[in-house]
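Given below, in the form of structure tokens, are the structures.
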Structure I
Amino acid sequence: MRRLLVLWDVDYTLIDSDGVGRELYRGVFAEMFGGDMPQPGSMAGRTDRAIAVEVLTLAGVDEPRGRVDEFHRLMAARAPGLAGLVAERSLVLPGAGEAIAALARLGEAGGRGGSGGAADGRGVVQSLLTGNIRPLAEVKLGPLGLTEHLDLDAGAYGGTHEVRAELVHEARRNAARAYTGDFGGDATVIVGDTPLDVEAALATGARAVGVATGRFTVSELAAAGAHAVLPDLADTDLVVAAILGTEAPAP
């Protein structure tokens with residue numbers, strides 16, 4: 001039986017965090033360097049490693065890549081303190097929780113090392129592939145009740161690579177260690193709201209499901225090459241079909 005690894009993006013795919021991540025960046029920058037943080041370009045679909053390199057470069061920090069780990073360690077230490085702000089300001093996007101729960105009901109590969117038993121003959125493992133460092137992803141999702149069906153150890157996070165596609169390889173390795181199976185090719189599905197999510201999937205042979213709940217339209221995600229594009233996650237049956245590839249909506 002073939003297992004499926006479903007990797008969700010976080011921001012503007014599952015939630016609208018209302019700028020909580022930017023506030024963490026600003027606070028950590030001020031703590032380390034003083035003053036206001038220079039504003040990076042668009043963060044959409046980029047990894048925290050790439051964003052931190054840009055921020056530190058714009059700030060004129062010597063050897064910025066050499067300071068990223070220090071910057072991320074402080075971000076990780078401060079991230080749990082944002083839980084109250086997340087609960088107050090952030091929103092789960094319509095259908096996100098229902099889609100995760102529906103896939104969970106198909107069987108999360110029968111548990112680690114288990115045999116599974118999805119309705120379509122596949123076990124489904126769900127995790128994250130996000131530009132956020134892991135502590136930030138956890139604090140964005142935990143207070144909103146979205147982590148119950150996600151195996152966070154089987155995913156990949158934006159502190160490790162500047163290039164998002166590299167996270168796909170990392171997530172596959174993590175999932176393969178935890179679950180007996182091969183997640184190569186379209187046994188991995190990337191669900192995200194930006195062309196960079198789609199690009200990461202296509203570059204690694206994964207299936208790309210675009211969700212037009214961020215700044216990019218259905219047409220833009222289709223043009224990027226997504227195998228299926230959804231306007232949002234509100235129709236649970238349609239979301240599950242798009243992810244499983246059983247009745248993918250035409251872009």
Structure II
Amino acid sequence: MENCQPVIPHSPFPIRIMFLFYPVKIEGDYAIFSEEEARHCLHVLRKRVGEPITFVDGRGGWYEGLIDEAGKRHLTAKIQSKKLEVGKRGFRLHIAVAPTKNIDRFEWFLEKATELGIDEITPLICEHSERTKIRPDRLEKVLLSAMKQSLRAYLPKLNELTRFDKFLKLDNANLSGTRFIAHCRDENLPHLFGNCKPGIDVTILVGPEGDFSLPEIEMANRHGFQNTGLGKARLRTETAAIAACHIINLINE
């Protein structure tokens with residue numbers, strides 16, 4: 001897969017894209033990039049003024065531009081063309097999952113879920129959680145990097161670390177569509193694959209290493225979450241969350 005060179009969709013430039021950039025803001029016909037993006041573009045890739053670059057805004061906007069100004073700590077590009085809602089899907093996927101004790105495993109989930117396709121992520125604090133603190137700035141960088149590397153135009157929304165009971169009380173605008181709680185408390189749970197239909201928004205709860213407690217499952221049921229399973233194998237937290245993400249995307253292909 002590393003040798004794949006996807007063609008830029010609707011590109012006015014006769015090139016194949018290897019790198020996507022992400023501007024800190026877009027003002028009129030110009031995109032302004034962070035010092036980190038400027039350094040990567042100018043010093044690592046050795047691009048120069050007048051050369052084309054491709055960038056996304058994280059909200060579905062896909063842009064082609066030419067480098068207009070370049071310095072040690074700044075970079076601007078003049079927009080040549082843009083396309084909106086690139087890769088927009090007919091459903092939304094929101095996974096609320098307890099961060100793992102080893103944060104690397106949770107970051108792996110964020111990276112792979114972004115590659116597969118996910119719209120919103122809420123880190124949860126549950127009764128059996130082994131991690132109750134995260135660094136949102138670091139996790140945002142993981143999501144951003146995964147978005148660019150997988151050539152996506154939408155950046156998943158990362159919510160703040162939220163207590164399980166508080167999450168269940170969110171209004172329907174935040175928890176739209178069908179709701180599921182995936183757990184291992186029952187060997188005969190209906191499989192997620194058979195419970196979902198294409199084109200429907202989905203919210204899925206995934207618990208910590210010790211799974212959800214029985215009171216948490218009952219609480220979720222009272223708030224409209226259906227019990228579901230992800231197969232006979234007992235999965236680690238990050239694997240279960242990835243499996244759920246893959247199943248929903250597979251149903252919608």
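Between structures I, II, the greatest calculated value of distance in nm of label points 7 Å out along Cα→Cβ at positions 18 and 186 is seen in II. Assuming 3.6 is distance in nm of label points 7 Å out along Cα→Cβ at positions 66 and 178 as calculated from a single structure, say which of I, II it is. Among I, II, the structure yielding 3.6 for distance in nm of label points 7 Å out along Cα→Cβ at positions 66 and 178 is I. Each of the structures I, II was assessed by mean count of other Cβ atoms within 10 Å over residues 42-49; the largest value belongs to I. A value of -7500 for helix-only ellipticity at 222 nm (-39500 (n - 2.57) for each DSSP H run of 4 or more, over all residues; to 500), calculated from one of I, II, originates in structure II.
Using mean count of other Cβ atoms within 10 Å over residues 154-161 as the calculated read-out, with 17.0 as its value, let me know the right label among I, II.
Working through the options, I get structure II.
When volume of the Cα convex hull per residue in Å³ is calculated for each of I, II, the greatest value falls to II.
If relative contact order in percent (Cα under 8 Å, 6 or more apart) is calculated from each of I, II, which structure is the one that comes out at 24?
Here the read-out was taken from I.
Any read-out appearing in this document is the output of simple, stated calculations on the displayed coordinates, not a laboratory observation. All figures in this text were calculated on a predicted structure; none of them were measured in a lab. Cβ atoms are built from the backbone, for glycine too; each structure is taken alone.
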